[in-house]
Structure 1
Amino acid sequence: MIFQGVALPALREQLAQETFEARVVQTLGKWHAVWDGKHVRPAFPGGRLALGARHLKNRVAVGDYVTARSQPGGEALIEKILPRRNKLSRKITFSGQEHVVAANIDLLAVMLAPNPGLNTSLLDRFLTAALAAGIESVIIANKVDLLAPGEVSQAMAPYERLGYQLFPMSAKNGKGIEEFRERLAGRWTLLLGHTGVGKTTLTNFLAPGARRAVGEVFEKTGKGKHTTTSALAHMLENGGVIVDTAGIREFALWEVTWRDVEAAFPEIVSAARGCRFPDCRHSREPDCAVRDAAARGMISESRFESYLTLIQEAEGS
């Protein structure tokens, strides 16, 4: 099952000026697509939602619950964003603005792929941001057919020890996808990863034809045809929804404190109990038990490097 488009001409008279609640399933620049439980409709923000914001790249995000009013032309005017349960945001480095990637998400699925090896630095950023937002995370290791035996388990061992669920797969040939599909049942899952890791291939496998069906709404109205899709939700047959996003090359933290960063590294929190100072950042402080544990190989070198980078970023240094 997929989000079905709406026969706009037949509904224009019936739905004109009707107020309804819906959920945003696609963002297309100033245009969006909203799902009212029966139909997908093109929608645009009105009032203050249509105004630019100095510190905000986008006011409306995929996953938002909104109230909207039908317009005579068949589109809808978004009047209000309902309170969010959570949101996953990143900082746009060149502008300093907040980009809300998605809202009201049940699960974050971070996808990695060899290029040439599994790069975990971006993974650590995603996991830190998700934990700070109160969103559960799982990890996908895609293109496992290109990796040497044991490479995935070796690279992912620190994360599996911390309790993160791992899904090794090959989205190109369907290997390992069914196990992941079961995890999505009844949940809104946000799929994130670097450009080229295979997110769209996986999404098309899980929800074939969904992108085309949602796109028909805009083809009929001429709205949003020349904008770039930043996020698109696809309904699955098991009641889940997967949100595909454009490839992210960088993910700067947004309003994440150093304590949030530390909490995302439980192995460091555990070792920090032996530090001399309770507010030790584990970078230059004397008698640091974390640095000692890292030097003795008790903490993953790559994880410790990620931690130090993210701590500096969170503190603005």
Structure 2
Amino acid sequence: MLSDPYAPHRRLAAASRPGASPGRIALGAFLVVVAFVAVPDVAALLGLSDSQIADLQGGTTAPGMLAQLSGYLVPLAMLGGVMRRLHGLPLRTLLGPPELAWRQGVAVALMVFAVLAAQDLLPPWPALGNVAAIRPLGQWLLWLLPGLVLLLIQTGAEEAFFRGYLQQQLAALSDRPLVWMGLPSLIFGIVHFWNAPGPAEGVLWAVWAGLLGLACADLAARGGTLGPAIGLHFANNVASIIVFGGLGAPGSGLALILLDVAPQGMASRSVAEVFTPEALLGLVFIALGNLVVWLAGRLALRR
């Protein structure tokens, strides 16, 4: 008889059972989402000017991107309050055993980042074919350490909510992976729809994020901690925020290599254009890319 690959997650979610209910989960999720949305208002209360808030939201400069990543402390603090007030548990409950989570997270992050680096930096150099600019190395290194620390906070906050709070609370109510893995990943994909300038690109963003969410959910469930999910997410965001970015694009303030990825008319594309051969091929590559990083994470975990 085959062993249950998700038995570690069932043990992790067991702590959530006493305080789990659909009403509490819905209220908790609502409060955390409000905290996410309220980050610019919190920045205004802290005395940031309108131009500084716009820089925070755009993230096209290093200070603006650092401020944007720092903003994730707001929903993380709200999640801590939700856990304590609604469920009677400390926030650290979502992480699992800390030492195990750290070992798993580092192993997955290193393996996934190595795979991503190989994909982007080895022949035929697909990502380097449209390099628009490279930041001075000294300037990039100046912001590297605070960028990595705050990126860990950003990915940790998202994973604590999606693969921690939602996944574990839903697992406390249902034994079906389709519920406790599927619903948080679906929501994770939907919220990334608005990262794109137009609806067609939004669908591609949503599919990519939804599949990444499933990969993180599976690794967290197999590992029994949030470490693997944070590791995969962190490695992915290091590649897409610290190493690469779009020239003048949102979230590019910390990137070393700036790519020309902003064709004209992008925002005017309709969702129907997702069904063009070019876009469908893009969806295939999105799925394959997520499959590769998931397999890299599985190899790091060896389960």
Structure 3
Amino acid sequence: MTILKDKVAIITGAGRGIGKETALFMARQGAKILVNDLGANPDGSGETKIADQVVEEIKETGGEALANYDSVDSFSGGQNIFKSALEKFGSVDILINNAGILRDKTLFKMEEADWDAIMAVHLKGHFNCTKPFAVYIRETNRLDCRIINMSSVSGLIGNFGQTNYGAAKAGIAGFSRSLSMEMAKYKCTVNTISPGAATRLTIDLMKAAGREIDLDNWTQGPEQIAPIIAWICSDEAKDITNQIFHISQGTVGIMQQPAVIKSFKSKDIWNLDQLNSLMPKLIEAKIAHDDEVSKKGEPV
């Protein structure tokens, strides 16, 4: 069964890692793929046309694909990516914002360029590529489209040495929440992925954390992410939107969204004595909530 038959998908950063595995898997499910990749180094420098290799792999298995080399960090690049897919395939149904780079440093050592580059590729890159697709959906009243955005535990939970990356990834989660509301009228779902996989961007981080790397083990590889993304893009997921799915080490889970856990209300402005009493109670409620969520979130 091909769950994405005749769907057209744009996948950014699809030359390697999660993007490549997703492109190959979705092509096997019948989707026509725009393989976008600048072919840059992990820090965003340089260019190679690695997207061609993925296109050839797709074509060798009977699929349809087109390579695109525009960078997502510019508004014109996002426009060109969408235009290339529309001109080649005649329509677009799916956008997967996957392109990314790393410039990991503590804030003490971070330069302005390190911050700006991460924001340009990750956070602004999501805007650059999503804007033309969203306008197309509205102008043509194209229904039942899919937008998949890539966040990270670095932004949703936090990670040492990644204030730039974490800020961008947290921003993407916020971008997705609001966008899901704007696209609901057109039955376009917007969901977020929090992936965990050994790729060229993450292997060094995993080693630094003391984890052993086994690239032959699918529970560590990017191939574990692809089926979940494809399923979210299928008709089976037409009513699933504004969710964050965490996929790592063979586990798929759904993450909680920000919400008030416990609160107090006063008729007058708070005084310091009241806060001395109430603030510890809020912290206690948060700790109890986190413990409960941690237990519920264990794989079954």
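Rule-based calculations on the coordinates, nothing more; no lab input. All of these numbers come straight from a predicted model, not from anything done at the bench.
Here are the numbers for this structure:
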| item | result |
| --- | --- |
| Entry that produces -20500 once helix-only ellipticity at 222 nm (-39500 (n - 2.57) for each DSSP H run of 4 or more, over all residues; to 500) is calculated, selected from 1, 2, 3 | 2 |
| Structure responsible for 9, 28, 34, 22, 7, 0, with P(r) over Cα pairs in 10 Å bins from 0, in percent, for residues 24-191 alone calculated and labels 1, 2, 3 on offer | 2 |
| If mean projected area of the Cα convex hull in nm², for residues 176-279 alone is computed and equals 10.0, the structure in 1, 2, 3 | 1 |
